[in-house]
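K.L.:
Pasting the structures in now, so scroll down.
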Structure 1
Amino acid sequence: MYDLIIIGSGPAGLSAAIYASRARLNTLVLEQNFISGGQIIDTYEIDNYPGIPGISGMDLADKMQQHAEKLGAVIENGLVTSLDLTGPVKKVITEEGSYEAKAVILASGAMHAHLGVPGEDTLGGHGVSYCATCDGAFYRKKDALVIGGGDVAVEDAIFLARGCNKVYVVHRRDELRAAKVLQESLLSLPNVEMVWDSVAKSINGDGKVESVTVTNVKDGSERTIPVSGVFIAVGIEPRSSYAGQNIAMDEKGYILADETGTTNVPGVFAAGDVRKKQLRQVVTAVADGANAVTSVEKYLLTLK
């Protein structure tokens, strides 16, 4: 029986583990991947985390994990498949077995959204990628294409432009949503071509990516762009399917919880990208983790 089980070891989960360890709560962190850090491990450079500008996502994740483990946090691998929240003892069921705790923090984060166009799934791993820092090196001196207009898409394009011959950026609007400083960096690069007002219709190739067909949303015209790699950055989807029907969510599956992390189920809290919130950044995730543990402490006092 644990005082607390934290599901996920991204920035929110690791922050919660640090605060829980300092509070001397008997805590277990469950992580489905073999490495902690969540989405930030796919980020080449993080420039907006206070005090350590320019750090790579992998290095920041490593520092957070070391900090948590130094304080005594226990992180185990386990894919959570369901929760049993019917009684005062919360049960967390994984593929390997089940665990019990007095309280649970859902910090399972989010995953890359898919386009759902022909060729995306069949060419996955053969030219279709959702992580430029993971796979960008394979396309050095080749042509690549990025789909999206937010911070991640622009960061991916900037990263790829350092090694690729040419980078196309396909965006459904005529202006980017990314931070202005990122836009300025991207638009100043000579080997980047913007493909405005366009969406991907299909990803083409026989066994590997050979081109992408895009459709202009304003005039309906089509264009097929020859590339070796496609990097999709069109947003994220919450990892919340395991939570079941008892936890209140919005229509997209984001868990409804206020700034304290409190959900509609007593003893269950949410933190990080899985929670419905205005801004999903590392700094807001770590704040969520701290707030959620404070709420856990208050909740545990009511059980005595």
Structure 2
Amino acid sequence: MSLTGIVVPYWADVKKDDLTYFSKLAEDLGYHSIWVPEMWGRDAFSLISHMASVTERINLATGIISVYSRSPALIAQTAATLDEYCGERLILGLGISSVYLNEYWHGMKFERPLKRTLECVEIVRMILAGKRVEYEGEIFRLRNFKLLFKPQRSEIPIYIASMGPKNIELTSQVADGWIPYLCPASLINERKKVLASGGRKITVAPFLPAMVSENRNESREIVREFVALYVCSMGDYYHKLVSSYGFGEEADRARKLWRENRAEAIKSISDELLDLVSVSGSPEEGRVKLRKFAENSDLPILMFPYNASREQTAFAMKALAL
């Protein structure tokens, strides 16, 4: 089994047959895991339930579930149920998501994200361990409840998507894995020092925008559009993130153009930024870049853009299966 995972493209028109095909393809190619995102389309747990029914070995992961989208108890009981039905293959990916998604979609105030993450993970772990939950937190207070069935595993791996220093520090203390995104290999390596401070063994699993094809320019443009979406329209977080890498003027220009001329905004994302945060280009280029990320992480996760076709995604999966 390869120590590489994939993210299922977040196609608006994804069909059951797509999930079946790509799940089986990933398993046949020897990928470690399939990660299912969740924004405001289809929910991750339902998709994983189907994927579990058509695969046997590959790990299945939420990538990611917002800690604002469900109560910790519901996250725990859903995870325990799915883990049982998929044969103990579940990885629970959690994160704080964004102000934009949590407040505008879930109607939840984006308050105290680190404390909410901490309490959520603590409660989920208590429930999975089969304990009767008495929990007095600052956000959650639970009384005298216990899951009606015994989870197959008392410890399902929990990965946290985090980038800020305080969030990474929290990840080092309570998680089994760390999911950075749009993060250069050099910064991943640097952040591993913070992860080591918590005294836990943390699996480093970066999400990497990825597309390769025989038409190098075509694959680069697919990823360029995907990166532009995050820099320009996913709130301020990713804009500030790439700005911190020295691309502030570029990020400002791209976001301004996004409102006026989206095609020009996409063009303004530089090759330098693409090379820093993605796996893209020809198949050979992609494999070289993937190996570089693999040298600085434990489990690189290939994130195929929603704007890639089924055929392009299948080709890239095959080409990048190390």
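Just so it is clear, none of the values below were taken in a lab; they were calculated from the coordinates. Just so it is clear, the model here is predicted, and its values are computed rather than measured. Cβ atoms are built from the backbone, for glycine too; each structure is taken alone.
K.L.:
Please compute Rg/Rh (Cα atoms, Kirkwood Rh), for residues 56-191 alone for structures 1, 2 and give me the label with the greatest value. Don't jump to the answer; show the numbers that get you there.
P.N.:
Working: 1: 1.09; 2: 0.97.
Max of Rg/Rh (Cα atoms, Kirkwood Rh), for residues 56-191 alone: 1.
K.L.:
Of structures 1, 2, which gives 2.8 when distance in nm of label points 7 Å out along Cα→Cβ at positions 112 and 176 is computed from the coordinates? Before the final figure, lay out each step's value.
P.N.:
Values: 1: 1.8; 2: 2.8.
Value 2.8 for distance in nm of label points 7 Å out along Cα→Cβ at positions 112 and 176 corresponds to 2 out of 1, 2.
K.L.:
Additional query: Quick check: -7000 is what I get for helix-only ellipticity at 222 nm (-39500 (n - 2.57) for each DSSP H run of 4 or more, over all residues; to 500), calculated from one of 1, 2. Which structure matches?
P.N.:
Numbers: 1: -7000; 2: -14500.
Of the structures listed, the value fits 1.
K.L.:
Have a look at 1, 2 and say which one yields 4, 19, 31, 24, 12, 7, 3, 0 for P(r) over Cα pairs in 5 Å bins from 0, in percent, for residues 224-287 alone, as calculated.
P.N.:
It traces back to 2.
K.L.:
To continue, here is another question. Using the calculated result 19.2, 60 for Rg and Dmax of the Cα atoms in Å, pick out the matching structure from 1, 2.
P.N.:
2
K.L.:
Could you tell me which structure in 1, 2 was used to calculate mean count of other Cβ atoms within 10 Å over residues 136-143 as 12.5?
P.N.:
2
K.L.:
Taking 21.1 as the value of mean count of other Cβ atoms within 10 Å over residues 72-79 derived from one of the structures shown (1, 2), identify that structure. Intermediate results must be reported in sequence, preceding the final value.
P.N.:
On the way: 1: 16.1; 2: 21.1.
Computed on structure 2.
K.L.:
Figure out for me which of the structures 1, 2 the number 2.9 belongs to, where distance in nm of label points 7 Å out along Cα→Cβ at positions 168 and 184 was derived from the coordinates.
P.N.:
Derived from the structure labelled 1.
K.L.:
Can I ask one more? Can you rank 1, 2 by distance in nm of label points 7 Å out along Cα→Cβ at positions 32 and 144 and just name the one with the largest value?
P.N.:
With respect to distance in nm of label points 7 Å out along Cα→Cβ at positions 32 and 144, the highest-scoring structure among 1, 2 is 2.
K.L.:
Ok, one more. For volume of the Cα convex hull per residue in Å³, for residues 16-87 alone, which of 1, 2 scores largest?
P.N.:
Between 1, 2, the highest calculated value is found for 1.
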